[in-house]
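Each value in this text was obtained by applying a stated rule to the coordinates, not by laboratory testing. Keep in mind the model is a prediction, meaning the values are calculated, not measured. Cβ atoms are built from the backbone, for glycine too; each structure is taken alone.
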Structure 1
């Protein structure tokens with residue numbers, strides 16, 4: 001029980017640290033070294049850093065197309081877990097008997113989608129290139145956020161669901177990490193995001209994943225308390 005409480009505290013602390021770092025970076029991007037180095041005179045903060053990386057990498061349509069395709073995979077993974085929840089409800093003949101972790105994962109997906117929509121509406125800065133001839137919101141990289149959030153929680157859930165199959169888990173871990181890494185690195189190399197967009201996506205992902213781990217730790221603590229109570233009653 002004490003270990004579960006410690007895990008919850010650590011996860012909550014990490015969420016706060018990641019969120020604070022994300023907010024600090026956002027402030028820096030809006031206030032420090034702001035220059036009109038983007039298309040159509042659009043401005044970006046930390047311009048020396050962002051400009052130097054973009055000029056070194058440039059624009060790459062191949063990497064953009066690859067990440068657009070790979071970006072569909074996290075949605076497929078999320079859909080698979082949704083189907084799992086539905087199957088559990090049907091098999092157990094009650095939505096109340098669906099694993100609590102699946103409900104938490106569903107709530108996590110809602111939070112991730114909410115963050116995605118928020119930063120499509122709130123335009124912190126624009127992309128370093130025009131997309132279909134227009135300026136598009138760039139901060140944070142939502143592809144990065146979606147990939148890291150969904151693939152990381154997929155690893156956590158698979159370790160809970162799959163027992164005594166070490167080789168399968170190792171293969172699944174490698175696949176999930178490879179997909180997330182390919183999307184994150186690919187978005188940077190494609191030239192459709194500033195460096196700070198990618199970093200912000202990683203920081204926001206860290207905050208959201210830490211909150212997910214916090215919720216999971218609380219759920220396990222609740223289950224442990226219930227089990228202990230039933231044991232005492234016996």
Structure 2
């Protein structure tokens with residue numbers, strides 16, 4: 001039996017950063033489901049599919065071959081044979097992913113791959129619907145969140161550190177809009193699973209969040 005940890009939460013809550021650190025400390029394989037959805041969103045953008053062209057999203061997603069490999073200990077996402085890690089974290093891709101991820105065929109394609117990974121490997125996955133849909137029987141479920149202003153400031157600092165000019169208010173507006181889309185979509189909306197433990201990272205350091213979640217995992221394993 002594989003061991004699975006599911007971390008769900010809104011955009012900018014620090015899910016990926018936290019999950020990667022926990023994976024290293026606990027010896028788990030980190031599966032960044034958001035990166036998979038972003039790779040598919042990148043495919044849509046490159047093929048000129050608009051965010052309101054839902055029909056094309058559902059039909060053309062079958063043309064995208066998305067695979068995950070581990071190279072030098074790091075997850076690499078391949079889109080039709082190309083390493084696309086460098087293109088996945090733009091606002092354009094994030095906004096397209098928020099829309100395309102609501103489409104039934106898109107979710108069906110990627111959830112199937114995620115479930116197969118978890119059957120044979122000790123994993124930690126983060127996303128919007130891991131504990132509710134992808135891994136409903138996960139050993140540990142965490143709902144990681146933070147205040148929208150805090151999440152916006154984190155994103156702002158991340159972008160400006162890369163030399164990208166951006167507007168803090170605009171980033172927070174995008175985050176609030178994305179939260180609304182994620183929580184109200186018909187297909188697998190973002191919500192806290194009934195048996196998930198809430199962790200609010202607004203006033204915690206990364207290491208404090210990691211320590212908190214690992215302690216939860218250890219306590220559940222002890223039980």
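Looking at Kirkwood radius over Cα pairs in Å, point out which structure of 1, 2 has the largest value.
Going through 1, 2 one by one, Kirkwood radius over Cα pairs in Å is largest in 1.
For the structures shown (1, 2), distance in nm of label points 7 Å out along Cα→Cβ at positions 73 and 105 is largest in 2. Source structure of the calculated read-out (distance in nm of label points 7 Å out along Cα→Cβ at positions 17 and 137, 2.9) within 1, 2: 1.
From which structure (1, 2) was helix-only ellipticity at 222 nm (-39500 (n - 2.57) for each DSSP H run of 4 or more, over all residues; to 500) calculated, if the value obtained is -15500?
Attributed to the structure labelled 2.
When P(r) over Cα pairs in 5 Å bins from 0, in percent, for residues 97-208 alone is calculated, the result is 2, 12, 19, 19, 18, 12, 8, 5, 3, 1, 0; to which of the structures 1, 2 does this value belong? The read-out comes from structure 1.
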